[in-house]
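**Student:** Right after this note come the structures.
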Structure 1
Amino acid sequence: MQNLRRLKAKANALPLTPGVYLMKDARGQIIYVGKAKALKNRVGSYFTAQQQNLLPKVRAMVEHADDFDVILTDTENECLLLECSLIKQHTPKYNILLKDDKGFHYLRITPPPWSNFYEAKQITDDGAQYLGPYTSAWVVNQAVDAVKKIFRLPQCAKLFPRDIGKSRPCLNHFIGLCSAPCAGRISQEAYSQCVADALSFLKHGESKAMEEMQKRMESAAESLDFETAARLRDSLRAMEQLSRRQKVVNSSYPEQDVFALVRESEKCCLCVLRFTDGKLTDAEHFLIETPEELPEARRELLLRYYTMRDFIPRRVVLDGETADIPLLTDWLRDKAGRKINIVLPEKGEPLRLVEMCRANAAQYLAQHMGRQGKTTAALDELAGVLGLPTPPVRIEAYDISHTGGAQAVAGMVVFEDGVPLKRAYKRFQIRTVENADDYASMAEVLRRRLKRYVDEKDKNDGFGRLPDLILLDGGQGQVHAVMPVLEELALPVPLFGMVKDSRHRTRAIAADGGEISLSVKRAAFTLVGQIQEEVHRFAIAYHRQKRGKSTLAGTLTQIQGIGESRAKALLRHFKTMQKIRAASVEELLAAPGMTEPAAQAVFGYFHTLP
């Protein structure tokens, strides 16, 4: 606390002018570099008495800060330039840093006669032919994938001629993606020609390779060499299909970089798609710790990225709100020596490219985390829509089911990492609400669930674990009914409702202040719809089970000596009416609470009925 007061006093002595500040630990090592429009206000905000109000990463940095230095500048633009230079020089622990994995990559062609194409990170003396170097692993992998599919080269790990004739063709052969040398379906001469065509395609480009192959196909057909003509025809069709697929990701703007950021609870992935001459030419991915503030994170990531890159395109497309865009634009313009546009798209082709970039980031992050890409994208999108600091790992959803107020029950389903966690599902009987009051019933269920958390939170399992997000089947009425429960128990859990349309399908998210449309957020829309359908199914299944048991118990209460409690005990013991009907007097006596007269009455009832 004494150190905090000392630093606060030093910050209060700073001027209200632009500058850069350097936080240092007890060893004098720089742990954070930041910029400020007004140094006194910005630096002073770190050393407030209410440390709990700071974001976790900021609080950790302040706890390690022992001193700070400042450098005054005349303008904010100078601040930005100096901040970039100092971060690059010192790589402070608490700044967002990108690890540049750009290196040289090669395209490796194994020795003949059964050559094949692979990606390699270095040239070795192994008799193979190498093309390159290339600075992008993505470009090399795309080229390898393309030539193998177009020219029907093996994509498996078999070695030739060692493995020829040892197995049947795989699925790739039957769908036209492999010529199956493993099964002897292609001659060595024809295979060598495929490799030569692939090399021509890589060295001379698509158009020239297609032109030469067209001439050879026509010549082969005239010579009645229909097998060669058919092979060339298939390769030409594959090239045309590849060209059509590439047009899907082409950009009408010739030169641009597209950025997208996808978050998980612990990690975040930045994806950059680079377009040159209107074509997608590179894709880069960077994993960092999940930031607390996305606008500030996007600013820092953009600065770090273009500090590592010499070329800056004329247009930069971002996937969301970004801090200091005017300053960033000026910084990029000065670095590139020409005008740069920063775009935040809302529709059309730019938005489509951003969504594609986000999907790539989600897939890359999902592979790293061992999850599914679509789920990762949906959770990230949902967090953005609802204004959550990070994607929700654990989501609990609730629904009420009854028939005119009778046999009222509730279901709770749990989704963890975007998929159902069925072992955590819970069922509730409504205890305190007598009439058909969904609002009061929802409030009762959430109060009981959350009080169990307060009692069991040390266990960190089952009810002892707090969700990251609560979703209620219903609109603002349900949200307003449950909100006082959260306030009463002082539990800051995000709470929203799931609003249905006239066809009982998810339409929007209900917040405390209105509704949030999900129609333009396809991944989040699909996930919320799935959650709403699952909790409705679970709740109504429990209600039907209760209603069915009640009807069966009502049948048993018609028997003399069998009241409601004894009827329920019989059903619990025998499970079904069929087993009760087939039971002997001795078996009926084994049920809890049964007497011999009652057992005789039940047996007689079922065995004397016409």
Structure 2
Amino acid sequence: MPHLELTENALRVLRARYLRRDPQGEIMETPEELFRRVARGVAHAELPLHGRREAAEWEELFLEKLVTLEFLPNSPTLMNAGASLGQLSGCFVLPVPDSIPGIFESLKQMAIIQQSGGGTGFSFSRLRPRGAVVRSTGGKSSGPVSFMRIFDCATEQVEQGGKRRGVNMGVLRVDHPDIEEFIEVKRAEDELRNFNISVGATDAFMRAAANAEPYALIDPQSGGKAGERSAAAIFERIAEAAWRTGDPGLVFLDTANRAHPLPHLGALEATNPCGEIPLLPYESCNLGSINLARMLDPAPTPQMKWEKLGQTVRVAVRFLDDVIEVNRYPLRETEEITRRNRKIGLGVIGFAEALVQLQVAYDSESAVAFADELMAFIAAEALEASRELARVRGVFPHWNGSRLEQQRLRVRNATCTAIAPTGTISIIAGTSASIEPFYSLAYRRTNVLSGETLLSVNPLVEAWAGRYDVDVPAVMREVRRTGRIGDLAGIPEKLRFLFRTAPEIPPERPLQIQAAFQRHADNAVSKTINLPTHATPEDVATAYRRAWELELKGITLFRHGSKQQQVLEPGAGEDGNDPL
């Protein structure tokens, strides 16, 4: 087994959430044993398909990628593979039909999924609006938002796999009559605390907002017109609410459905909790991420090891396809459609760290070009890996009638790629999250471990500052105090530019980088556009418009200081001397 190197924060997270415990709550495995458990549990899929010898070979390949931190799957796979629970999927979408039995059946299914470790997404757009008459009783409907509160309350009581509280995504179409109530619901921070919410925006709405035209509200029961609103006014309210609270984001429904590989099975209406996987009702998806920081050749000039990256992609695709086989699904409906569609979502972590090592500033055209080249390569390798699996194992069962059949692409998986947020697995890997820029060069992370705060200082800063004729201790004191290099005197412009943090980067650049990844991702890209405290509602509106113009499938935005409690706070302490 290769040597496993973990940071102190990685060890703390593994001990708190991932390592198995005995009935008395005592930890009963090491990190090395965890990775062996996961590799063996997933490679078990190879036994009936290819025999014992090949299963053992793939177990060792999987183990190598895990222990070297070159590839990590989503948290439920790390927690549950090879263990008794055995539920490995990170995300699900459940339908919410317009009936009391249907709504509460979905609520029950949500609780079962969250208890097993999965997150859940819903479209509430089929529910009749507040005040609509219920013919069977003569009463009036309380509307989608009221039922979302019930789902939120239930989530509050369920811990995912006994390790963490559940999380949801709630989507409501922009043409639903209750859209204004939905937009405003999270102005109070105690409302829908376990929900991310996104407006399901259509092309027609976005064009109407741009042209200051009215648009029609649609009765979800009859499909008929239920009123009219100013699109510009509604768009302004969305932007203002997001400026205040970070919610709602936008899901661009028409953009997602234009790329939908399975339109013969229905339209996409909702996503998983972080937005990177638009899913049909009952679908689940298994995610994994390649650590770009481990794909670099450091000497003599840092460069990407493309051959190693391609080999890692191929191993990761097989790993994720095997996960579908060994997974213990919480619902019969989920097992059926997941096995028939076989969606996987392979993405990346460590993009910002890789850029620094390559001496490319995140806020540069070079970063956008690299993102495009990188994701095009990963997508091509993932597609070829899926085609190779199809030659051996067969195409996914719903291939007939799909867009992939129309394109004559015989693949094992309806989708192969997605960019997930990777908040926790990036800590385990000791690198930057997903494709995000550095949020801060030093930060305090709360709500990751119960009652604990993780302190972190980016080790790259000290290493790079040492290459220049600067006062390195002074630089590090400033980083610990503020989380950035800031206006510290005597810092070379190249160093300052290389380590610009997310709030210091104009939003157009991260949008361009998101678009570069999205062009080559089968699913979607979960990315937060971070704005500084002084940003305006018009800045939010501009970012939302640009996201649609760039053909993103969704956008999430966060203005620093818009919530009283944030997961990340810049700086390692007021005096810069906190223990790290």
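**Student:** Which structure, out of 1, 2, was distance in nm of label points 7 Å out along Cα→Cβ at positions 224 and 264 derived from, given a value of 6.2? If you can, show how the numbers build up before the last one.
**Tutor:** Values: 1: 6.2; 2: 3.6.
Here the read-out was taken from 1.
**Student:** For which of 1, 2 does helix-only ellipticity at 222 nm (-39500 (n - 2.57) for each DSSP H run of 4 or more, over all residues; to 500), calculated from the coordinates, equal -12000? Provide the component values of the computation, followed by the final result.
**Tutor:** Numbers: 1: -15000; 2: -12000.
Clearly, the read-out refers to 2.
**Student:** As an exercise: distance in nm of label points 7 Å out along Cα→Cβ at positions 360 and 472, calculated from one structure in 1, 2, equals 2.7. Which structure is it? Please report the intermediate quantities before stating the final value.
**Tutor:** Values: 1: 4.3; 2: 2.7.
It was calculated from structure 2.
**Student:** Which one of 1, 2 has mean count of other Cβ atoms within 10 Å over residues 16-23, as calculated from the coordinates, equal to 14.6? Each step should come with its number before you reach the end.
**Tutor:** Details: 1: 19.9; 2: 14.6.
Source structure: 2.
**Student:** Something else now. When relative contact order in percent (Cα under 8 Å, 6 or more apart) is calculated for each of the structures 1, 2, which structure yields the highest value?
**Tutor:** Working: 1: 7; 2: 15.
Top value of relative contact order in percent (Cα under 8 Å, 6 or more apart) goes to structure 2.
**Student:** Consider the structures 1, 2: one of them gives 24.4 for Kirkwood radius over Cα pairs in Å as calculated from the coordinates. Say which. If you can, show how the numbers build up before the last one.
**Tutor:** Working: 1: 30.3; 2: 24.4.
The value was obtained from structure 2.
Only the coordinates and a few stated rules stand behind these numbers; no lab work does. Note that the coordinates shown come from a computational prediction; the quantities given were computed from them, not determined experimentally. Cβ atoms are built from the backbone, for glycine too; each structure is taken alone.
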